[in-house]
Structure 1
Amino acid sequence: MTASPARERANQRRWTVLLPVVGLIGLGVCGLVLLGLGTSRIGAGPILVGAVAALVPVVAVLSAFLWVDRWEPEPAKILLLAFAWGACGATITSLVFNQTAHVLGELINNGDGSTFAAVVGAPIVEEATKAAFVIALFLRRRHEFDGVVDGIVYAGVTAAGFAYTENIYYFARVFVDSGFGDLSSGVVALFVLRGVLSPFAHPLFTAMTGIGVGIASMTANRKLRVVAPVLGYLGAAGLHSLWNFSTTVGTGTTFINLYFLIMVPLFAGMVWLVVWQRRREQRIVAGQLPEMAARRWIAASEVTLLASLQGRRRWRRAVRRKVGDQAARAVAGYQVAATELAFLRHRMEQGTAGADAGERHSALLEALVAARQAAVDAPGALKAAGGVRRS
């Protein structure tokens, strides 16, 4: 007997709620295993020092990705799951396979497996485990990807989680060997290297995969949907390998040359790409708003305000100042709902929205109507838009 469409939708909603919870529980168990391994090998005190030292760079990195993700903020629960996978799931999986790579390296290199593990094994394994979450999310919930920016954000948050756990171990180990030290040794020196000079190293590597997945989400070409993520992963593993080579095999000069000649320009290029893609997202939203206003899904007077981040921010500030935080949150929800619908309509025009686009369009339209009603119900929230400068 075939289940009714209503029952299928109910089951899908149930799994949508349960899967993140089950995933977080499983990743929590992995985190406890990692904590147990760390404290048994190094000690609870050094692990605590490592956790505090690693917290500073990860907060900066996550703040940067959340800033990038302002047009259509990704669901908080998925970002949390991405970070948890990187910090726990990808880390413990990589730990198992890295040990295998170390043994393989010993067989290949006459008993010295560390170089092979660092330059070949670790990049291949770690970038694969980090990419696994982004690829799985793309296959399972393709509608969460509107372009390259989303791919970069999901990949970056996952890599930030991985880097956080890795930094805890490195800081803890150095603390045991050299204490807090100074600029030339100990935790302080390592913090300068990993927390100041290269906090974006792991996110930059994995962002290559994110770019590939983002490109796949934007095209209707089936071959490109496969090739782009694969090339992105190869780029991530290659950069990771080059970085590890400079820090393990190369000299200080090798690292400095790599850092300033490759990593800094690459980071600058990534920033440029993000800015360019955000402007693309703005054009997409601005292009869809007039039609949405013509269909009376939004007010014509709100088109200009919704068409730019500056206009949205001024609107929320005006509402918060005149009416209060609750009304400002209602307006923010309305802005996000309008953006999601605009992106979906653009993907439908491009033929990349998927087979269930019509159903999701109906759901997002209902969400938009509900969000606008919530803003209407917040006294003065929409009227406050009248006092906002629209330039």
Structure 2
Amino acid sequence: MITCVMLLRYGVNPHQAVASYEAVGGRLPFEVVSGQPGYINLLDALNAWQLVREASLATGMVTAASFKHVSPAGVATSGEVPDFIRRTYRLPDADLTAPASAYLRARSSDPRSSYGDFIALSDPVDEATARVIKLVVSDGIIAPDYSPAALEVLQSKRRGSYLIIRSDPAYTPPRQESREVFGVRLTQTSDTEILDPEAELRDVIEGKLRDQWRLDLILGLVTVKYTQSNSVAFARSGQVIGIGAGQQSRIDCTRLAGAKTDNWWLVQHPRLARELADDHDSTAQDRINDLYSLASGTGEVTTAAAAGVRPLTPAERVDWLRDLRDVCFASDGYIPFPDNIVEVSRHGAVAVAAPGGSIRDAEVREACRTHDICLVYTPHRYFHH
């Protein structure tokens, strides 16, 4: 068997100039259509593709992810796009296709973090989706296919250097995987088991699991499966709206994800939508940054349109956050202390899915009972490193 080694632009950092990739077993799970990948590009692309593929299989819906630094900034299925994202990208009346809406919803989860993201879509990219992607600052995309018109649009992005990767949905990885760290090779069985929604949500420990929460719990669980551990995710209406990744303490993960969840809701405050006029002279990212600044109450803005808008007052923030409800929460590992439950209750959480196993499981369950939160124990742990 002849193995073909392909060069990368560089490694994790530009000074790591010698970098390459090759197939394990003689077959790659993707094809580079346009552009030249870097090391981090492929890490993002391969993790993001696995996430959207598995989420689409588990939910039966078109799914998109916005990836940054080997963790998702946002994940969503197709559906209604938040109005603030439509306004930001000047798409107020656009008739969006399912892939386009899925990506815009994923990017709206944390649009500041999504700046310069790597995009993944579970389904083929059509021209409408490509035209949306052309509006955003992004490093590349991975999807199972592209229409000829979509390819033409994407290949014109970034003066023709935009990275376009075609994934292979039929690819099955080897049964074992390895990585090398400081001269040591680590090998383990590949985690190829696709999440089964029925099995994942079978063990309801506290409260009653409503049907409308199942999609969000499953989407949250698939998301944390491909997020750097420790990780947690808040989800609502088919959209992951707050992700806490890579913290050593789970309560820190939860607080980080909760703050992002609050921000996602605050930028949709009706007064901001009413008073923040369209500004055609600034960039979309400037408009996003100003919107988040006004929502946080700081009022430090850069665009002319935002200069005359009052930041949200503390009272407005508190009142609006009271309307944030029906949020679900997923954790990649067990919840070690009830403080996590107290924290998620502050962000509209109604259901929690996590593996059991903490010595304080009884306290966690009691906290869920106190805060009227449904608790589901999942059969697997989903650490990702």
Structure 3
Amino acid sequence: MSQTLTERILGGDAGEYVDRKVDRAYVHDGTGVLTLEAFRSMGVPAGMDPEKISVLFDHICPANTGLTADLQRELRQYTCSTGMKFSDCGGGICHQIMSEGCILPGEVVVGADSHSCTGGAFGAFATGVGATDMAAIWASGETWFRVPETIGINLEGRLSGPAEAKDLALSVVSRLGMEGATYCALEYRGEGAATLSMEDRLCICNMGVETGAKNAIFYADPVCREYLGSYGHSIDLQIPSDCTYSREITIDLDDIVPLVAPPHRVDSARPVADLAGTKVDQVLLGTCTNGRYSDLKRFADIVRGGQVKVRTIVVPASREVLLCATRDGIMADLISAGCMVVSPGCGPCLGMHNGVLGDGEVCLSTANRNFKNRMGVGGLIYLASPSTAAATALAGCITDPEVQV
């Protein structure tokens, strides 16, 4: 039997330990501060090509306290003095910026953030590491992996009606469980995979880590080639082969319906209809899961001409997304409907800035995590798609997008 795509890229079979050069490494303003501290403590020169290292400010942008500003200044000065690629506050979320023509099929991509698995949408092995491991990568340009076993996820059919990629992602997490794919690769393939856009795939891979997976990956196909071609890249296609998986599941995309994951587990998703009528205090559209152009457009298509009934925060995933949505009138529609737009970045997702919840407040969020106290002590988070979020914002309570439309 042939190797899985992850095994091909890492150059080993499941269970083997391999040393690999890292093609691209990146940190954000939170983990970057810790990485720099660990790297300096090693007392060694940087061995990795600085052009392959990106430092992207996104978590607390702009700075919310003097201490945050001081830490960001120190990291900013170091980054700019070494020739590393740098994106300052307002540039956007690290995973989104890396998806804008940076990550290529077959690469080994490592980010100091758990949602670095997002880059697997391009047929790359993309995974997250801690700050100390990242410091070692800065020093050597290499790291080691135990090649993960792969769970094959065969997709059939096509998403239809109000169902979106986020609903598929929530369905996968609920089906596997939050620990059901620990240190495994999730490999998406099948005729249904070909129907998904690159933004859909980024959303789905982003949430792979919510199952405990090491990485999530799609094959680079004509859809991927066209997307990367828009950034000036010419790529070879990755052809699926007859692989040996540790486990296989099949999902018919025609069966996917709008879902909501209530607090405090991501794998608790239920049909929106089951939770319809639940009052909310806030709606969040954005994050590295659903802050892309197509997400903002779907949301705007629903709220256009109406008025949101609860505070609604919109966080574009990057400056490029914000510019495109502004050019096409989407931002004007969102603002006219009563939404608040904040600087591209992580925003309130991590409970530090631009929309922290009060004790007992409820938020319907398009993010990837609904953990206890994540967005504020005592806050309650429900996860859903942009369309469900839009319908909920208009109604002031959890609402099925099909009913709202």
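Values in this text are rule-based calculations from the coordinates and carry no lab data. All values reported here derive from a predicted model rather than from experimental measurement. Cβ atoms are built from the backbone, for glycine too; each structure is taken alone.
A few notes on this one:
- Across the set 1, 2, 3, distance in nm of label points 7 Å out along Cα→Cβ at positions 227 and 323 reaches its highest value in structure 1.
- Structure from which 21.0, 68 was derived, Rg and Dmax of the Cα atoms in Å, options 1, 2, 3: 2
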